[in-house]
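No value in this document is a laboratory result; all are computed from the given coordinates. Computed from a prediction, not measured in an experiment: that's the story for all the values here. Cβ atoms are built from the backbone, for glycine too; each structure is taken alone.
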Structure 1
Amino acid sequence: MKKANIETIVGIFVLIGILCLAYLSIKLGKMELFGGDYYDVYAEFDSVSGLKKGASVEIAGVEVGRVDRIVLAPRYNDRARVNLRVRSGVKVQEDAIASVRTRGIIGDKFVLLKPGGSEKLLADKGRIRETESAVDLEELVSKYIHGKVE
């Protein structure tokens, strides 16, 4: 009888440990199980070279969202459409500027939002019209090497 009680206690202890590990994995991995409180906006870029789904979206160095999806723009097949999930407490003006930036010299890419001066805010599924594409370091070095720098 005592052996069954000890096995039950050990089983409960292991179950609690697994639940704690799952909770920490979700929090440290910045995953969300139930979607969170976000709204979606999108921007179209000439190039998003190196930007990946899940990259951070920042305003003034503060993370305010994530890149949700990157596809070719439906109207033009030569532009990239980037869907951004922004926390609902963060307001993005309709004249905001979205730019693809690199963290450090060869770091990860992220989307930087520069707030505009407009009173109008972007609604869910709104479009950020002003964009700045990623700087392609390889292309710049190639131009410099081959003497085509302007």
Structure 2
Amino acid sequence: MNSNIQFLAEDVEMPAINQAQIRVWVEAVARSYGKKVGRVTYIFVNDERIMTVNRKFLQHDYYTDIITFDYTEGTIIGGDLFISLDTVSSNAEELGLPYRQELHRVIIHGILHLCGINDKGPGEREIMEAAENKALARLEAMKDEQN
């Protein structure tokens, strides 16, 4: 399949996700915001690597689940999305959620940022959470349609 959405793993095992389904889902979510997917690369890493990226490029000294580098131009979204599988795992455990559900949330979180949704300002976190929940429900509906 020739897609603009790529999945890479650096010093971690590639997570067991349905890449074809994720691609269709990401494209559908982007379309729902009037966007088209250009080049999007998911880079799955460990906590050590995400900390290095966070310090080097953002001058932040903490672990995080995702760092999104936004290369969007107009309505064509693009970016490099670094996801720490270590942090996804610890967040899932802390929240009492299945790992795969938390991983899907983080995967779409980066896309929502590329679509223009922020989560740092007043009231923005709630908007992001609602958008994540809507996108996750869309993924579940897609899975149900395939069964």
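Looking across 1, 2, the calculation of relative contact order in percent (Cα under 8 Å, 6 or more apart) that yields 24 traces back to 1.
Between structures 1, 2, the greatest calculated value of FRET efficiency 1/(1 + (r/R0)^6) of positions 8 and 48 (r between Cβ atoms, R0 = 25 Å, to 0.05) is seen in 2. Tell me which structure, out of 1, 2, gives -17000 once helix-only ellipticity at 222 nm (-39500 (n - 2.57) for each DSSP H run of 4 or more, over all residues; to 500) is calculated. It traces back to 2. Here the criterion is FRET efficiency 1/(1 + (r/R0)^6) of positions 72 and 96 (r between Cβ atoms, R0 = 30 Å, to 0.05), and among 1, 2 the highest value is seen for 1. Out of 1, 2, which one gives 0.65 for FRET efficiency 1/(1 + (r/R0)^6) of positions 16 and 120 (r between Cβ atoms, R0 = 35 Å, to 0.05) as computed from the coordinates? Only structure 2 yields this read-out. Set 1, 2, criterion mean count of other Cβ atoms within 10 Å over residues 56-63: the highest-scoring structure is 1. In this comparison of 1, 2, the computed figure 15.6 for Kirkwood radius over Cα pairs in Å is attributed to 2.
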